Structure P
Amino acid sequence: MKLISVNVSLPVEIEYNNKLISTGIFKKPVNSEITISASGLAGDQQVDLNKHGGEHKAVYAFSADHYDYWRTELEQPELHYGQFGENLTISDLDEATLCIGDQLKIGDCLLEITQPRVPCYKLGIAINLKTMPKLFVQHGATGMYFRVLASGSIKQGDAIERVHQHPQQLAVKTLFNAYFDSNFVNPVKILQRAADITELSEEWRQKVLVRLSPT
């Protein structure tokens, strides 16, 4: 894996559905070295902290390999790194093999995978397509959120190494599909595994526990 782009943004106000909203989704690539701490990247800021940011979602990464698919699917060849709201655009970042609780080392930083991404309506704003959140979920290539175990500096071009694989080996994509895909075989078994992983974010733990609760 390699760090292809580092992307940050400060909040901006835009008009949406005849209202002014503030959003930090318009990430732009930066070429300088960036510091990552437990609260996220220097020069980056989230707006709705109930849905974005915090310990379990300090950093969001998305695969550079997904861009060709979306450029073709959406007929938007101009899509740039950071357009999906990711802080880190990484080559070979594979949701099918990377697992909840895995740890990745980038530069001086140590990051731990905490959950898949569930997009909100602001992804539609970033892509200029209201149906984009639904399409994103259907495609299942979600990227992943991290907590920061060790702060440090990173820069474009840094090599990325998985230095720890969680013993449960529950892939990010497997968890996402077990929750969202109605055709998934035996999702309860996967969700029960997820509930036992202490590294899973609290947001997703609650989602899993609600789904497992008797109706």
Structure Q
Amino acid sequence: MPAMKNIVILISGRGSNMQAIVETAQAEKWPVKIAAVISNRADAAGLDYAAAAGIPTAVVVSKDYPERAAFDAALQAEIDRYAPDLVVLAGFMRILTAPFVEHYAGRLMNIHPSLLPSFPGLATHQQALSFGVKVHGATVHFVTADLDHGPIVAQAAVPVLPDDTEHSLAERVLEQEHVIYPRAVRWFAEGRLKIEDGRVQLASQA
């Protein structure tokens, strides 16, 4: 049985991926403790969900820090109070500085609503529609200093339908996010992920 892993989840809004991770971890009895949910916004709806679930919450308000480096240092100090084995970005809408990312190298995970390396950044669903791609999706990856890059853990694809709008496509992608993000976090918790030459290797289950 793998040792219990501490996980800290960062959110900026409703935290639907955070909820998916928390609920799947409970249902599947992962060897994890959700140590804290931290937001850069005091009004993030996901904080209420986490508190109701008995998970410690904290807020480090990004607007209180004029420089990104100062905010990241304060955020890092708050995260490290919980001694995390893994930090999960779940709709955390901040670009993180290189020193922050390096501090959590190999234990900082993100989900992005596109099939990376296609469509990094914002408005991914509109980009997909504008380019006329036939397949879109989501990617779980380890975070590096390059925005929306890093070793890919898992991906899920959805077809782009002729009558899709940005909203309808986003909803279908989000359904898949709620499947692959918990799965990727569970693999980490079970010690099955290894990064070799910039690529993620998934070990078979013991």
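A value of 0.7 for distance in nm of label points 7 Å out along Cα→Cβ at positions 62 and 86, calculated from one of P, Q, originates in structure P. A value of -6500 for helix-only ellipticity at 222 nm (-39500 (n - 2.57) for each DSSP H run of 4 or more, over all residues; to 500), calculated from one of P, Q, originates in structure P. Using the calculated result 0.95 for FRET efficiency 1/(1 + (r/R0)^6) of positions 54 and 102 (r between Cβ atoms, R0 = 30 Å, to 0.05), pick out the matching structure from P, Q. Derived from P, not from the others. Once mean count of other Cβ atoms within 10 Å over residues 78-85 is calculated for all of P, Q, which comes out largest? Sorting by mean count of other Cβ atoms within 10 Å over residues 78-85 in descending order puts P first.
Given 25 as the derived value for relative contact order in percent (Cα under 8 Å, 6 or more apart), which of the supplied structures P, Q does it correspond to? Answer for the origin of the read-out: P.
Each value in this text was obtained by applying a stated rule to the coordinates, not by laboratory testing. Worth saying up front: this structure is predicted, and the values here are computed from it rather than measured. Cβ atoms are built from the backbone, for glycine too; each structure is taken alone.
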